[in-house]
Structure P
Amino acid sequence: MNKLFLSRELYSVAYIKQAIEAFFELSEITLENIDDYFVCIFNSTKYETEITIKEFENYLIDLCNHLGMAR
């Protein structure tokens, strides 16, 4: 699977976009809005897709912890 579903209640679109920019050399990531979720779709990943998604999610969580979870 190449999709990561992120709850709108937990994540800020601004932080998600910042994480997408940080990963631009590792994957082509598009962002969609589906129901109560932001959905990141990973294409053309430099490394294994599953690992890239997990690292992206870790990066996003760390980003939110350092900058605050304000939406």
Structure Q
Amino acid sequence: MEGKSWYESKAIWGGIITGVCGLVAIAGHSIPADTQTVLTNQIVQVATAIATIVGSGLAIYGRLRADKVIR
């Protein structure tokens, strides 16, 4: 089984969103289940995109700051 980062896990984000929605329900509001599903999918996509951008930036920065030549 291939591994993945925690932020790529729909189960993790689903749990976080469900917990937040539970807190919102305690406050007297409700968020429909289909909206929770959409939020989970969108958050996973955004987190993956951010991680990709940050990783690319760190790779470029690391290469620019390096003191040794790549052979």
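Here, each number is a calculation from the coordinates, and none is a lab measurement. None of these values were measured; they are calculated from a predicted model. Cβ atoms are built from the backbone, for glycine too; each structure is taken alone.
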Have a look at P, Q and say which one yields 42 for relative contact order in percent (Cα under 8 Å, 6 or more apart), as calculated. P
Where does the value -13500 come from, among P, Q, when helix-only ellipticity at 222 nm (-39500 (n - 2.57) for each DSSP H run of 4 or more, over all residues; to 500) is the thing being computed? P
Supply the structure label, taken from P, Q, corresponding to P(r) over Cα pairs in 10 Å bins from 0, in percent with the calculated value 22, 57, 21, 0. P
If distance in nm of label points 7 Å out along Cα→Cβ at positions 6 and 30 is computed to be 3.2, which of P, Q is the source? Q
